[in-house]
Structure 1
Amino acid sequence: MKIGVISSMVPHIDGGYRMFVNQLVPELERAGHVVEVVWLPFSSDPKTMLSEMLGFRMMNLDDIFDLVICCRPPAHVVKHRRKVVWFIHHERVFYDLWDSEHNTIPKSAYWKGFRAQLMRADTKCLREAHAVFSNSQVVADRLMAFNAIAAEVLYPPLAGDVQFDSNAHGAELAFVCRIEEHKRQHLAVKAMSFTKSPVRLRIAGRSQNPNYLESLQSFVELNRLRDRITLDHRWISEGEKRHLLANALGVVYIPVDDDSYGYPTLEGACAERPIVTVSDAGGVGEFVEDGISGLITAPTPEALGEAFDRLWDDRMLAAKLGEGALRRINELSIRWDHVVARLTA
């Protein structure tokens, strides 16, 4: 088949969604399909969001592709006689974050109307789809709750040609992702002030929020943690990441009910590292089973600090949980052959 993989993108900004698309394409090609990626520049600015969506809606793709697979929203608004949606997330500030502290949109009559209009548009366009998949159960639940759309959970694997090594468990916990407030690096940093062991923490990633990064650096300095916490403010290469994970004590990933999937969890599991997360981290809990494939704590620095110490004090436990994390990936059928078969069925 001639397949179009359609995804929105924020120009000059990397993220898991680019990995999502770039790993899907070669797997579809390996299955014998002819694939073209269509990137749709999207600002995510509420002031222009609906007009951008209207532009995507006007595209005529029927004569170009036999099948389109729509990934990052609002790619799902495109028209096609055979449209499959692999839904990653809503414009969350207008959905599940509307009543949260993370919402900066005024709840005026205008914005309430805007939100209702966006929900109607999303629901209409999703109902047109030949099939709707979600990248986690959390996202599937949101689709049902907000749009009355049933979605099959289809977990995205990592690139099929990438191999992760697993060496002895070292002294450092790895927290590798964008450095942003909703990823809650601050919770891990504060947890280090409650640890009793010499465990170390490495935070690596880019940040679009200089104030947040500065607050982390200030806490490290004020609490004299510079010798135990490394803030590596850059987007590390895939090779560096694999080396870091292969030698880490464990992986920390504690977003605020955020990605609902999160590649850091999957990458850590493939390197047989135990995953340390918290009870309100959304879809991360679909992968991490407390005491089996990682440790789940209350979302407090004190509880996290205890978990960090526990891994430091018991390397046999760390190894056992790391093996459980890899086993969990296999149990959930997170494989590209399964993904390709479902998307093209």
Structure 2
Amino acid sequence: MTTGYVYDEVYLTHNQVGHPENRTRLEHTVALLEKSGMLARLAHIPARPATHAELARLHEPAYIDLIKAISERGGGQLDVDTYVSAGSYQAALMAAGGLIEAVGAVLDGRVDNAFALVRPPGHHAMPGQAVGHGNGFCLFNNIAIAAQAARLDRGVERVLIVDFDVHHGNGTQAMTEADPAICFISTHQYPYYPGTGAARDIGRGPGEGTVVNIPLSPGMGDGIFRQVYEQVVIPVARRFAPGLILVSAGFDAHWDDPLAGLGLSLTGYAWIARTLVELAEELCGGRIVFTLEGGYHLDVLGYGVLNTFHALLGEDVVEDPFGPLRLPEPDVGSYVAALRDLHGLG
């Protein structure tokens, strides 16, 4: 099995010292992949800038031009949380384009699957003239842009997006919720930033039923995630029958992440990654691409990515120096049953 990865040093030029989403996240992760010998086992997929047309399918041209202008004048703030630095515009173009290239490499059969190690992240970036537009550390919505490229340029009929970042992918939902050809599934801490992702948000118009939100309270551990994947995520995915699976991979649902309060361990994350890889093999010929979103504990992020590459390579290998949360997990049987009923799973 050949697993590809996207990485380019341009991603390090999007940077603000002291901000939690800074270049050190990716530097530390790539260093661990090199030290472990993993990087040498992977096929490098060169990134390219996304074109203006690819971005403009989902982002207003005026917004694209705004990011360019702020970057060219040396940087600034989109909001209190979201910065643009001198290198951000080019890095953001390469992040979106890098993920498109990873998807293309998988669809062409040059690699079996892939992980795009890109930044800035994307799943909070909103469409159109939405208030905030770029927010939550995100500039362009990499995964939604790649999903549209797969559909419109590569002829993939149905794309499944799974988001396991601790924060709800509000931008991704907004960009896909009316599209019956894209199914969006999100597990996330709730209520928490950005305040969206209620269970009854199930899509709108022709896309009604293609959004599956699974809001979770703080402290949920590996067993809870296993329940919701086995009883909700997997059955929905099988019913949708995608031709491609894309994954917003945020490692901030770990119990030791400084910005959140869910209870996943690295072992739990590795189980999710293996489960999604196996699901792709079952449903769409193994065509799955992960893309980096959040994760703010440097070692957790590095090991989370490393374990995901093991899963993509078909290896049942888990490195977890932190262990589990070690708190009792609540009984969520009735909640999971309600989710199943809401989504017509019997």
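Read the figures in this text as sums done on the coordinates, not as results from a lab. Note that the structure is predicted; figures quoted are calculated from it, not measured. Cβ atoms are built from the backbone, for glycine too; each structure is taken alone.
The table for this structure:
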| read-out | value |
| --- | --- |
| Value 13.8, calculated as Kirkwood radius over Cα pairs in Å, for residues 46-125 alone, assigned to which of 1, 2 | 1 |
| Which entry (1, 2) yields the derived value 1.8 for distance in nm of label points 7 Å out along Cα→Cβ at positions 174 and 190 | 2 |
| Structure with the greatest value (metric distance in nm of label points 7 Å out along Cα→Cβ at positions 30 and 326, set 1, 2) | 2 |
| Origin of the derived value 5, 24, 32, 24, 12, 2, 0 (P(r) over Cα pairs in 10 Å bins from 0, in percent; candidates 1, 2) | 1 |
| If mean count of other Cβ atoms within 10 Å over residues 102-109 is computed and equals 19.9, the structure in 1, 2 | 2 |
| Structure (1, 2) behind the derived value 18 of relative contact order in percent (Cα under 8 Å, 6 or more apart) | 2 |
